[in-house]
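What follows is a set of structures to go through.
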Structure I
Amino acid sequence: MTAAEWPGGASVVSGVGQTRGVRKIHVIGIGAGDPDQLTLQAVKALKSTDVFFILDKGEEKSDLVQLRRDILDAHIPDGAYRLVEARDPDRDRAAGGAAYSPAVGDWRSRRADIYEDLIARELGEDDSGAFLVWGDPALYDSTLGILEEILERGSVSFTYDVVPGISSVSALVARHRTGLNRVARPVQITTGRRLAEGFPEGVDDVVVMLDAHQTFEKYAGEDIDIYWGAYIGTPDEILISGPLGEVAPRITRVRAEARERKGWIMDTYLLRRRTRE
């Protein structure tokens, strides 16, 4: 967030406090899909919001928009809110290697253009808007970085705050009735792209997100357990766990079938290397 200097040399983070005459944005973590996963803080933020912004990812993922509507209807039953939708820009998902970061940067900037227009056009100076973020806004989500980019442009002013949510990582291990780490041991959260480069050194418990290529298959010959979940927190939830070498083919098959059936998939998994201890 942007910090402004106080006379005493300390700093204050933008978005904290209620400055009159300035647009306010809530970035609300809404959990992994279950309306019951919202925190009391998130519910309070929902009820104090005038306009909710949602990016439509196309017909195949229309149920993602509907899940957000279900969450709003569950916690604002009188329907006293306004919903504004915009089309999410496409990202070049074929870009790899050195082209990956520039492709993501271009996509984020085009998203920033859309957010900037929505905030300027749909919010009055005393209005509050909100972006509903899957899981937790601080974990592998672009919303905070995009808002900072908009503020740096200087064309529209607003303050924003962040409401943490239950991430897919937390929901995954809860549904599997296990923990993220073992006693006095570290855990690492990474991406499928990074896992493809090698299993992290010095870590036996690794959570993997954003893996479109079933990278876990690379380690099926090792002494590792997997806890995998897709569509966590929704009626379509799928959970599979067990020795990686035994269940990897099943996960790959079930994942492909689910993706074909729904047109999209969101999955996360924990790899746990067995040790002598």
Structure II
Amino acid sequence: MALTDVASTDAPSYTMIKTEVQGRVAVITLDRPKALNALCSELFYEINDALSRFDNDTGIGAVVLTGSERAFAAGADIKEMKDAEFVNNYKTNFLGHWVEQISKMRKPIIAAVNGYALGGGCELAMMCDIIYAGEKAVFGQPEINLGTIPGAGGTQRLTHAVGKSKAMEMILTGSVNLDAQEALNYGLVSKVFPPEKLLEETIKTAAKIASKGAVSVQMAKEAVNQAYELGLSSGLHFERRLFQATFATRDQKEGMAAFAEKRKPGFVHE
């Protein structure tokens, strides 16, 4: 499945990621092979910049985030943070920019995880909307072994995904990891593929999502995310208002007309 590099004279030159596109799908690949894609500030600035560009590109409908076959991301860059102090961490909101753009992202992001997704790598995968895993993927939160705790959502998102008991076991021991099949069984990931097929299959799903009406896709993502923030009554009200709002879009008119006329819809993303 051929990809096209989107680098151009007006696009930034990245040193720690690669950006490519196929149709309406953008692919961001973490590219620090010698460090097993360890996460550092510069890497996240590049990820955030690329995500911002793709979020504002009307030609892109979904994003795939991936690493190498050996490691999605083996954790945070400990060398970068080992000498940090609390006051400076607090004043600069250390790690805040790790989630800044992903949390604002309107378009769906699918993580394609091969190999290690540990610590910050596991947290980064969980920031995405869908996780697909290669058969040799490993998920874990070993921060307790370093005298600290997860700081980019691990205690929160992992608990939502796998339940309190398993999350406690993984986080408190720092040594209980999930392989791909366990992650699938617990609901942390949606599907598991052979490593060599993972990116191709992830792009297929991203392309399927990107083929739908962009407005309704973004509304659906927003509504699902609100399920984590709101009580049931408020969540149902929020969902209903967004559902009603879709009737102001051209894609709703086209989608329902196409269904009634037994033809394929031609969405215009408006």
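All of the numbers you see were taken from the coordinates with simple rules; none came from a lab. As the structure is a prediction and not an experimental result, all values here were calculated from the model. Cβ atoms are built from the backbone, for glycine too; each structure is taken alone.
Out of I, II, which structure matches 0.45 when FRET efficiency 1/(1 + (r/R0)^6) of positions 62 and 142 (r between Cβ atoms, R0 = 30 Å, to 0.05) is calculated?
Of the options listed, only II reproduces it.
Where is FRET efficiency 1/(1 + (r/R0)^6) of positions 158 and 174 (r between Cβ atoms, R0 = 25 Å, to 0.05) largest, in which of I, II?
Numbers: I: 0.15; II: 1.00.
Comparing I, II by FRET efficiency 1/(1 + (r/R0)^6) of positions 158 and 174 (r between Cβ atoms, R0 = 25 Å, to 0.05), the maximum is at II.
Among I, II, considering only relative contact order in percent (Cα under 8 Å, 6 or more apart), which has the greatest calculated value?
Result for relative contact order in percent (Cα under 8 Å, 6 or more apart) over I, II: largest is I.
Given a computed value of 1.09 for Cα Rg over 2.2 N^0.38 Å, which structure among I, II does it belong to?
Source structure: I.
Name the one structure among I, II that helix-only ellipticity at 222 nm (-39500 (n - 2.57) for each DSSP H run of 4 or more, over all residues; to 500) of -13500 was derived from. Write out the running numbers ahead of the final one.
On the way: I: -10000; II: -13500.
Derived from II, not from the others.
To which of I, II does the computed value 0.95 (FRET efficiency 1/(1 + (r/R0)^6) of positions 38 and 238 (r between Cβ atoms, R0 = 35 Å, to 0.05)) belong?
Derived from the structure labelled I.
Tell me which of I, II gives 1.9 when you compute distance in nm of label points 7 Å out along Cα→Cβ at positions 78 and 150.
Only one of I, II returns 1.9 for distance in nm of label points 7 Å out along Cα→Cβ at positions 78 and 150, namely II.
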